[in-house]
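Below are structures written as structure tokens.
Bear in mind that the values in this text are calculations on the coordinates, not laboratory data. Here the structure is a predicted model, which is why all the values come from computation and not from measurement. Cβ atoms are built from the backbone, for glycine too; each structure is taken alone.
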Structure 1
Amino acid sequence: MTKAPDTAQVRTVLVGGLSHGELLARFTEMGVLLNAHAETLLAEALGGGASEAEAVSIVERSVRDLGLPEGGMLPEIYDHAKSEGLRLCPSVTAAHLRLVTADQASAPDSVLSSGRAPSGSLTVASPRLKEDDDFPAGLYLRVIDDQLWLRGYTCDDQHVWSADDRFVFRTGDEALI
């Protein structure tokens, strides 16, 4: 039996409806910075133009919250989330979440780590656009020295995420919207 997410923590975000160019223009207006991986992933995801806008209910969970106290690999994390009634988000969810999440707390450090999720980051769980470990696997939100970032990352399915790493998932119960 799946466990419904705590509705007090569920948030609804409008995802889609903007072309690649429109999304980049909004980021420029807000002062959001992107790394090369984020630019690559967004160009691929939005290469065919704007998708229709949809309301997506999301919830944030740590890897530990999902029942992995020692951390886990993405397939394990996603399987545990699914068993709790959570699903992967559409590929551009992180970009739209960044547009409406200007109040994210600044990271405790500015280290852009390699091999682990950076401190203060919020990774949006979404399907891979390409089965290529060198192509960005997904996107995360981070604030460094009060500067909003949308960053892409690469990893393979063997990478172990920390129990304290935080992910955003789509809720499985659309009635919560």
Structure 2
Amino acid sequence: MPPASFTPDTERLLDQAEAFCERRQLRLTDQRRLVLGLILDNPRPSGAYDLLDRLRVDGRPAAPPTVYRALEFLTAQGLVHKIERLSAFVGCSHMLDRCGPDHAHHGLDATQFLICTSCSRVFEMGDSRIRVAIDQAAAARGFRPKAATVEVEGVCADCVADAARAHPAAAVS
């Protein structure tokens, strides 16, 4: 399979992901790397059939099971997150930050996502206060959580600003 062309930032992240997998004695196969690259290069969450269509546009043979297996691997390694509300995938922002994919897999932590209903972007948060609140509420009921994902829908700051510029009178009230 010929290599896909991604932005320099995405290529750097793909190299980090490959090194991360090697340290775990796992392989970031060409197909997994390609799917991860497509997700990282997309500013919006990517659905499985979106990814399938994008693979086929490039003339690559692709079938749903292949994409789903790649997504399963990438999710299990903490390189991507599934946004349940959208049934779509985003790159893990912990992998995307300056420390690279050396982060501890945070599958047992509470991960939070802000989903903009206007532009469809997703923002990952890791606010420990939310995890503490979940732990305390669960403990009060004798429950021990193993994982939690919080998805919050709303409007991002950019879309709020765009709306204010488009309708300045509405922003005053």
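Could you figure out which one of 1, 2 the value -14000 for helix-only ellipticity at 222 nm (-39500 (n - 2.57) for each DSSP H run of 4 or more, over all residues; to 500) was computed from? Show your work: numbers first, answer last.
Working: 1: -6500; 2: -14000.
This value belongs to structure 2.
From 1, 2, which structure was relative contact order in percent (Cα under 8 Å, 6 or more apart) = 18 calculated on?
Details: 1: 34; 2: 18.
Answer by label: 2.
Determine which structure produced the value 43, 37, 33 for Cα extents along the principal axes in Å, calculated from the coordinates; the candidates are 1, 2.
Numbers: 1: 43, 37, 33; 2: 55, 49, 30.
Answer for the origin of the read-out: 1.
With FRET efficiency 1/(1 + (r/R0)^6) of positions 72 and 136 (r between Cβ atoms, R0 = 35 Å, to 0.05) as the yardstick, tell me which of 1, 2 scores highest. Display every interim value, and only then the final one.
Details: 1: 0.95; 2: 0.60.
Evaluating FRET efficiency 1/(1 + (r/R0)^6) of positions 72 and 136 (r between Cβ atoms, R0 = 35 Å, to 0.05) on every structure, the highest lands on 1.
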